[in-house]
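Take a look at these structures.
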Structure 1
Amino acid sequence: MKTLLRLLLKSQHQRNRSGPAQTEKGMTLVELLVGAIMAFLIITPMLGFVVDMLNTDRREQVKSNTEQDLQAALDFIAQDLSQAIYIYDNNPATTSTTTTTATGIPALLAGNFIPPPNATQTPILVFWKRQILQNSLPLAAGAQPNTCTTTATGGNTCNDTYVLALVAYYQVRDANPTWCQPSGSPCPTRIVRYQIQDGLRDPNSTDPDPSKRYFTGVTPAQKRSDAYFAGTTTQAGFDISSPTKNVTMGAATFGNPEVLVNYIDHSPGPALTGDECRTALGNPTDTSGVTPTRLPETTLIIPNPTNSFYACVDTSKNIARVTVRGNSLRRLQPNNAEFQTSRSAFFPTASVQVQGLGARGK
């Protein structure tokens, strides 16, 4: 009897243990579909939010990069201009101010003294500056600049000196794939810099030919550019007192330019009101006549077709104000990247005003 009772209890216990396993079921197709739909409804908005955050972060990053590039470029130009001794305005060779003297970039272009403008490049800022050459002028008679060294006591065997240098900033636009990224048209523009400089003249030279009164042993940084500064026995060279005559040997002497900054806007931007330069430069006047007259805006301003890089110049006071407008939208897309007032945040603008070392003869 006891044995039979134990068998019954054991059988009932096994049924109780295996019962739940026998009643377990998998998910039905309807349940799977409902779960997938719910996951889609939850994940899709989250994914869109993440993508939007990434796009926003990218837009803010390119705007920040463009602003930093513009500021760095203007800082460089400002440092360059701080050594300027003569800045060319826009007074052309075909017309004149009350001084009846052509003083500007058009006079240089008429003489073929700087690279000519064309469909891809426009000159905006041109000036003469003092270029410092450290430890270059020999102290000992007969020594050459390339032998200048630092002594054991920390001194130098040569003095620092200055030479004249002609600097030209151009706005360039072409389809060069290096600077047109992402690829597509229209391409952004860039600012490039040309420079040529005079060489080290030997103060002890008595050669009758001015073009030969230079040191022969020089380093590449001390070398005279292939330009016409000193003249010859038969032709006068450049003289800072006549800044639009005999300026260079010709445009080809400039060589290849250096790129200063890219992604400068090339879309039709806000039109200039016509009084930017007179206001910014303090209403400059021409005092050479009996009655002082205000200098016209067309003489002061050196523009480009889109006003994204232009300069205001008062030659008499040796002052220049440079304005640059970038295009951060072009970093993201090749099309639909033109300036519009509604998205002006993508087109940062920066300006700097600098007065050079002083007017000529001062």
Structure 2
Amino acid sequence: MDKIIESFIDDFKSEFNYNKIDTSKLFEHFMNYILASKIYPDRSSLDKINVGGTRNPGIDGLAIMTNNHLVTTQEEVDYFIQDADLLDIEFSFIQSKTSDSFDIGGINTFIASVKEFFRDGELNFEDELLNLRDLKNYIYKNSIKMEKSPSLKLYYATTVKWTSDKNLVTIINSGIKDLKAFDIFSDIKFIPIDADRLKALYREIKNKITKEIIFEKHTILPKIDKVTESYLGLLPASELIKIISDDDGEIIKTIFYDNVRDFQGFNKVNSGIKNTIENGVDKDKFVLLNNGITIVAKSLNKIGSAFKISDFQIVNGCQTSHVLHSEKGKVDSSIFIPWYFQVSNATF
């Protein structure tokens, strides 16, 4: 393990007061924290995701997401069944190893354990994982509320470089093929987290995020108290998607910390936004139907219409951002959004 990762783990250990657990368990918690922040940025979610135990070979973390919210009980699922028009479900499994390689045996065990989780046979897992297996069954019983089958993500993390070794890729593809044969997933992804990606993810949590976009249709606003500079205009939806997406193409949850409301899933309002994007006819009217996005950044480097923004938060527009991201394959050059951007050193 290199010195940079060791320093990150020490920082994590100090922040969470994990002074009495062994190195391997500490690394499991560290990776669960990183990926929990990527999946659902709430410190309390770490304890809900940690499921590693002696009877859970190959599974250290599991997040069951319903309409972009972490759920652990049937009551929480029931809330979304009653509140939303549709259920959007994602299962994210995590396995972490401090080994000096991406190990075939470790990956095999990981995938085999995930397959056992989705089978109906008797399992000898820890109680936490058995409870989540029961919750999985309850979710599938309510599949009539789903527009598509749940998606599945398998995160395998270690502290070396991922090289796409052919033997490993073959094992992974074989495991994905077996999981597809269950015919209960809309999408399955195996995501290797190597040393470089691990460092980037931790820095994303702890430090500034910087993004560059093209913002041509803008005007400079008059001076505002405690605001360094501000702009109002129309931003192509494709540029917003660039701002809110990480290197894996996933939405960056941490930039919505200061939003008034978390994403509410595909309720009637958000389903309406989704339909506007999908029906094609009203795409060019999107800018008239939407209230827009407000972004506050700590710094800006502007050259013409190129805006390089750092340390920013989306303080209004969480719902629109999530819907556009979910529909990014259907977003084209005809979709614009009203966009207000300000640079301020004040606390968000």
Structure 3
Amino acid sequence: MKPYRLTRTELATDEAPELVLAQDVRDVSGRIVAPKGARLTSSIVERLRTNDWSELHTVALEAGDVHEFDAGARLARAVAGRDVEVGTMTAGHWPLVAAARGVVRVDIDALRKVNALSGIALYTLFDGQVVERKETVARGKIIPFALPEQSLASAERIARSRDGAVHVRRFVPWSVGAIIQESLGDRAMARAHAVLAEKLGWFGSTLLAPCFVSPRSNALAEALRGQLEQGAQLLVVAGSRPMDPLDPMYEALNQIGARIERQGMPAHPGSLLWIGYVKPADNRPERTIVGLPSCGLFSQASVFDLLMPKLLTGDRLTNESLAEFGHGGLLTRDMQFRFPPYRSGAHRGEVLEE
């Protein structure tokens, strides 16, 4: 690709080589009649002949050059991974959109390697961000008006070696059991149930009939067993006091053979959340148990809302992966973009009104 100054004489005699406009051409009213990046096709040439100009900045394509529109389309197709679709190009940008509601997964190493190639710009949402169907998760752009075939082929190889650099992990519809300790009071228990049901519904999961129990270890253990027998794949326990080593929930967990993976989270709000696992008696797959104080359900945006998207895509959270929540764990209002958009028209992370 070489710069080329095009004169009216060359245009009039059809002597110009294969060229691409490097500037917008406007008429006397300021309207664009030939946009930068456009190939000088016969229709574009006719428009140019009727406008007043003396010299145009263009680039001449050479053997092996791929025009930006073709190169951008190929880049987008290579980068789009599982449940990511290529959208319609606008203003030289190729959007990649989510084919389903889920969590964005970005191969950061592949992203870095593609962007290290001259002339390519590929930019994404943060890895792990929750997205709606049809939401834009990434965009690709070819910076010059053409890209050498060798560079484009290298980008394609990098992306396709990872089956795409950007994916969306769909949420898995789970049956979720809830155990809410009666010490919360009738109004608070009803609200806790409503909040949890609305949040889980957004993920496509179902909340089983909640179990309201007294804060006694035997009653709690029986409730846990009952929810597991009903097919709960995830158990949420509200109303525990995680800092109290004699809290009856700990004895209840011992009674059913559950193991706590991590007690306390490096994030706020939600730092008192705990997570554990239990193997059902009938040898069904391991089940997850999440416990939190009663305020953890009422909070509009806490680490609980960051855990659920991971759990409901099938991730098994370990102490090591939970420790990573400390990076970005200061959950101020500026972090709202990280939370699920539970309700249209509300801030992300918000459900029931106060």
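Brief remarks follow.
- FRET efficiency 1/(1 + (r/R0)^6) of positions 254 and 278 (r between Cβ atoms, R0 = 30 Å, to 0.05) from the coordinates reads 1.00; which among 1, 2, 3: 3
- Read-out Kirkwood radius over Cα pairs in Å, computed value 25.5, structure in 1, 2, 3: 1
- When distance in nm of label points 7 Å out along Cα→Cβ at positions 78 and 190 is computed for each of 1, 2, 3, the one that comes out at 2.5 is 1.
- At a computed 27.5, 91 (Rg and Dmax of the Cα atoms in Å, for residues 38-157 alone), which of 1, 2, 3: 1
- For Cα extents along the principal axes in Å, for residues 110-181 alone computed as 40, 31, 21, the structure of 1, 2, 3 it came from: 2
Here, each number is a calculation from the coordinates, and none is a lab measurement. Fair warning: this is a prediction, and the values are worked out from it, not measured in the lab. Cβ atoms are built from the backbone, for glycine too; each structure is taken alone.
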